[in-house]
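Participant: Each structure below appears as structure tokens.
Just so it is clear, none of the values below were taken in a lab; they were calculated from the coordinates. These numbers come from a predicted model, not from an experiment. Cβ atoms are built from the backbone, for glycine too; each structure is taken alone.
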Structure P
Amino acid sequence: MVTINKIISMKQKEKIVCLTAYDYPTAKILDESGIDIILVGDSAANVFAGEKTTLPITMTEMLYHTRVVTRAVRHSLVISDMPFLSYQVSISQAVYNAGRFLKAGARAVKIEGGKSVVEIIKRLVELGIPVMGHLGLTPQSIHKFGGYKLQGTDEASARNMITDAKLLESAGCFAIVLEKIPSRLAEKITTELTIPTIGIGAGPHCDGQILVFHDIVGLFEEFQPKFVKQYAQVGAEIRRAVLQYKDEVKKGVFPDQEHSY
């Protein structure tokens with residue numbers, strides 16, 4: 001079983017492989033494939049529920065996804081995203097909600113933000129709740145950014161991100177996701193931290209990589225970011241199977257004798 005200490009020890013030794021999952025069958029496949037980290041991402045709002053942003057997803061929904069994913073997992077480290085407004089209101093609310101994720105089966109939580117969430121992270125870590133940080137393009141701040149734009153492109157914002165990364169490390173994060181930032185900035189942050197960085201649209205120099213499962217297998221066809229590589233076209237194959245089933249039922253070909261009692 002992959003542990004927090006195992007992930008930390010992999011820095012600069014072995015690349016960390018991460019994918020998202022929101023359901024039992026997918027999580028089982030990822031776990032059996034030896035994926036190091038399975039993130040129950042708030043991206044479920046987009047690729048699972050059809051929302052335009054991650055903001056609408058609730059604690060109740062995220063807890064449901066966490067429970068069904070952890071039922072399937074025997075090897076991977078399961079981390080749950082803390083959704084919008086589940087930790088920003090107060091430290092006590094953050095503790096309560098993070099604890100609910102651990103009770104649901106997750107072994108860590110992920111929180112977006114820099115210095116504004118440092119005190120929250122410190123308290124969670126004090127109480128034995130492992131935390132993964134998230135900097136760069138943080139989707140819960142999408143309205144602040146004015147869209148899904150590349151972050152850290154000027155000297156001031158890059159410097160601030162480096163400072164935030166060090167603050168998150170000092171607060172007790174065991175790893176940090178770096179999303180949609182220049183490769184050189186991600187390399188600098190990775191070099192200056194003693195904890196692993198997990199990149200998504202942050203170039204090849206991070207200690208690991210994460211992508212959304214639906215993106216890499218071609219199940220989410222509405223939008224494909226530049227940083228996504230498709231390894232299969234499962235959506236097209238499902239569509240072919242559904243159309244063939246429809247055609248056979250319409251023509252009376254299915255069910256035949258072989259598929260009848």
Structure Q
Amino acid sequence: MIKTVGVVGAGQMGNGISHVFALHGYKVIMYDVFEEQLNKAMKTIEKNLSRQVKSGAIKEEQVKQTLDNIKSTTNLDDFSEADFCVEAAPENEELKKDLFKKLDDIVKKDAILASNTSSISITMISAQTQRPDKVIGMHFMNPVPVMKLVEVIRGIVTSEETYKTVLELARSLGKDPALAKDYPGFIVNRILIPMINEAVCALYEGIATKEDIDKGMKLGTNQPMGPLVLADFIGLDTVLAIQNVLYNGFKDPKFRPCPLLVKMVESGRLGRKVGKGFYDYT
């Protein structure tokens with residue numbers, strides 16, 4: 001039975017995943033390399049819980065219960081207590097491979113290791129461990145406390161038992177899981193990231209202004225935000241990393257990253273998290 005969950009990473013996705021597990025009664029061990037990031041994550045979780053109270057989504061007493069369920073740490077060895085682990089580190093293949101090698105040695109041998117990767121091969125990640133049948137993709141959407149979808153991705157050797165356990169786990173969090181096969185981008189990013197890349201190409205080629213590109217897609221296709229605003233929200237470095245996974249994974253020129261997207265990342269204009277992307281947030 002899963003009672004204690006380890007979450008690797010206290011960034012935007014990691015703190016959201018920790019929030020949701022803790023809110024639903026799981027004990028959470030939230031790890032990050034930096035103590036400062038852990039403190040920032042706890043403040044974000046508290047702020048988001050308060051927002052949920054104001055909206056009527058949860059009760060006031062659930063705030064303290066949720067925060068009490070979260071233990072933060074800079075020591076990965078604390079994951080020895082975990083029954084289940086979710087990795088939510090940056091979208092970097094080598095970093096994830098290294099983390100899963102370490103987690104395999106630390107976490108209980110019968111525990112499932114999940115990755116929140118939005119594009120990287122689960123099969124490749126699982127090969128770093130001695131338990132490839134217990135490795136799976138559990139891709140939450142951002143913002144995690146709000147979005148209902150969780151993509152569940154089975155690697156080539158992920159067991160049926162692991163798959164069913166994670167489906168049940170996702171549902172216990174109030175999420176609605178969708179199963180994807182282990183190919184670059186899975187479902188959502190296989191479709192979403194090329195759309196964003198094409199919007200950047202439209203801007204690069206001077207087809208329209210960024211405002212009109214976003215207006216066209218928002219009003220013309222009933223999307224809640226335009227693709228360039230969404231790119232800034234996701235982070236342009238993350239968009240580029242996923243686009244490169246698609247390009248390298250399929251070897252198809254249709255997935256070539258737009259030169260403007262590459263230049264934006266090289267310039268450090270990564271979106272909301274740094275105050276500037278396609279739009280200025282300062």
Structure R
Amino acid sequence: MPLVHDIVVELERIAPLSLAEDWDNVGLLVGDRGRAAERVMTCLTLTPTTVAEAVERQADMVVVHHPLPFQPLSQLTTDTTVGRLLWELIGARVAVYSAHTAFDSAREGINARWAEALQLKQVEPMSEMVFPEYASRQGSGEGLGAGRCGALDLPTTLDALANHVKRFLSITQVRIVGANNQAVRRVAVACGSGGSFLESARAKACDCLVTGEANFHTCLEAEATGVAMILTGHYASERFAMEHLAVELAELFPGLAIWASQRERDPLSVV
């Protein structure tokens with residue numbers, strides 16, 4: 001039976017922590033590396049719903065995308081939501097691991113999966129860096145970094161690309177910036193809150209940026225500079241990758257109970 005440590009080793013192989021942004025909090029955040037891990041759950045975010053599922057289904061470990069804790073804690077009490085969730089997990093002896101921005105930027109991470117889903121060619125990071133530690137583990141450390149961009153085989157329209165995105169994510173709607181018939185040849189992708197990549201997308205001569213969410217003024221800037229945007233919602237832009245990760249872990253550890261949270265939902269709904 002594998003230990004928490006064994007799963008951590010595989011997760012760090014998939015997304016080496018050296019790929020994470022300096023401000024991030026990644027790795028094994030809660031838990032005992034020497035404890036057996038027979039049941040593992042993946043999810044996007046630790047919430048009262050996902051924590052309750054992990055505890056009720058007796059998970060030994062949760063692999064979550066968004067770190068908890070994210071900021072340093074001076075107290076660990078049930079007076080705050082973060083403290084309460086951590087207290088429940090620790091009480092149930094559930095380990096917590098997050099790769100977050102390392103998984104965003106990994107060779108087979110979230111943004112790479114986006115580029116594959118959009119069938120982009122000549123894919124490159126929007127913000128390229130060289131990671132020697134990654135190179136030592138998986139070959140070349142070049143061509144890695146935040147976001148991805150690339151060219152479509154054939155030009156399309158913003159409306160057609162938006163419909164492709166909806167089919168990929170199995171969602172019924174997205175928000176767009178730009179005209180439905182705007183031509184799209186080069187596409188940038190940045191999961192989550194990727195509005196900050198707008199300037200990088202422009203610098204890479206992209207016609208469209210696909211991301212989870214962006215603020216109002218970023219959308220105005222995109223409109224003013226002629227860069228289309230497709231906003232899928234933060235949840236949809238990343239949750240699918242945690243489902244894929246559960247499948248990958250199940251293949252790496254046959255016989256273990258590994259599942260993507262079945263109760264996690266997007267906190268935003270349309271009325």
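Participant: Just checking, which of P, Q, R has the largest value of distance in nm of label points 7 Å out along Cα→Cβ at positions 166 and 214?
Facilitator: Structure P comes out on top.
Participant: Given a value of 18.8 for mean count of other Cβ atoms within 10 Å over residues 70-77, calculated from one of P, Q, R, which structure does it belong to?
Facilitator: Comparing all candidates, it corresponds to P.
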